[in-house]
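Following this line, the structures themselves.
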Structure P
Amino acid sequence: MRLIFLVFALLAGTLLPTQAGINAQLAKQLGNPLLAATISFLLGTLALLLFTAMSHPSLPTFERLIQIPWYLWLGGLLGVMYLTATIILAPLLGAASMIGLIITGQMLAAIALDHFGLVGFPIHPLSSWRAIGGVLLVAGVILVQRT
């Protein structure tokens, strides 16, 4: 079963550079990266509304909503920042450099989040193997940049 999840994650990763290229081309056609991001999120929101409605969730009460810590509401904002950054960076850096830098940033942040157990992650202390992995990612980005 783990292999299925690993392959699923690998395939999901192929969506990011494709999405960035599509959204960058949409921004070029529209003449505005923020408008392209807005349209992308609007279509994504409509799809999520449809899928959510099909799953028949029980809705939380207002009392439950106001008990949720404030920072847990920031996920969508972080998504907007990420999507907008990829729309701007894709045509400037190219797919390989952009994704290499993004993945390296994601991994370095993930190592820190794991080490300190932040935002709900279980603690996985920094090990020499994790540190070497982070260094190798940085080295990989440097190699990809050398054209």
Structure Q
Amino acid sequence: MSDAGTLRLAHEADAAACAGIVRGWLESVPWMEEAQPSKEKLTEILAKGIPLREFWVIGDPIAGYLSFNVEESLIGGLYTASPGSGAGKQLLDRVRAGRDYVQLWTHEPNTAAHRFYHREGFETVERKAEGRGDGVPELRMEWHS
């Protein structure tokens, strides 16, 4: 596993780079609907969300990000430009530091993500057949220290 770079809290100006990573992911998975947000729309959404979350980025240029809702102990998004690079683990470790509970939702067809989260100690605790907005079934996973 390589060191993907320095972790830091994001700024609104980082939204476009993060949106590019999400767009790349959306385009790479055949099970997502074709009508997904543009990079511009994703940039707008992320720019609004960055100040409301504990929002970490890694690398220069940005190689990944993790958005965390502290009140709900909920990871809202964890995306990396190069899965397997170690960036996702570094981001996840940063958010788990000092916490005893973290939860997230992941798309059911995203089996690579499930393998990663299971390796990191997460357990599947719930399933939503209709998903949470995009129509793709989702699983809720929890980690306890």
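Read-outs: derived from the displayed coordinates by stated rules, not from any lab. These numbers were taken from a predicted model, which means no experiment stands behind them. Cβ atoms are built from the backbone, for glycine too; each structure is taken alone.
For structures P, Q, calculate distance in nm of label points 7 Å out along Cα→Cβ at positions 83 and 107 and state which one comes out highest.
On the way: P: 2.7; Q: 1.0.
Largest value of distance in nm of label points 7 Å out along Cα→Cβ at positions 83 and 107: P.
Given 0.90 as the derived value for FRET efficiency 1/(1 + (r/R0)^6) of positions 27 and 67 (r between Cβ atoms, R0 = 30 Å, to 0.05), which of the supplied structures P, Q does it correspond to?
Values: P: 0.20; Q: 0.90.
Attributed to the structure labelled Q.
Given a value of 1.25 for Cα Rg over 2.2 N^0.38 Å, point me to the structure among P, Q it was derived from.
Values: P: 1.25; Q: 0.99.
Label of the originating structure: P.
Which one of P, Q has helix-only ellipticity at 222 nm (-39500 (n - 2.57) for each DSSP H run of 4 or more, over all residues; to 500), as calculated from the coordinates, equal to -27500? It would help to have the intermediate numbers written out before the result.
Numbers: P: -27500; Q: -9000.
Among P, Q, the structure yielding -27500 for helix-only ellipticity at 222 nm (-39500 (n - 2.57) for each DSSP H run of 4 or more, over all residues; to 500) is P.
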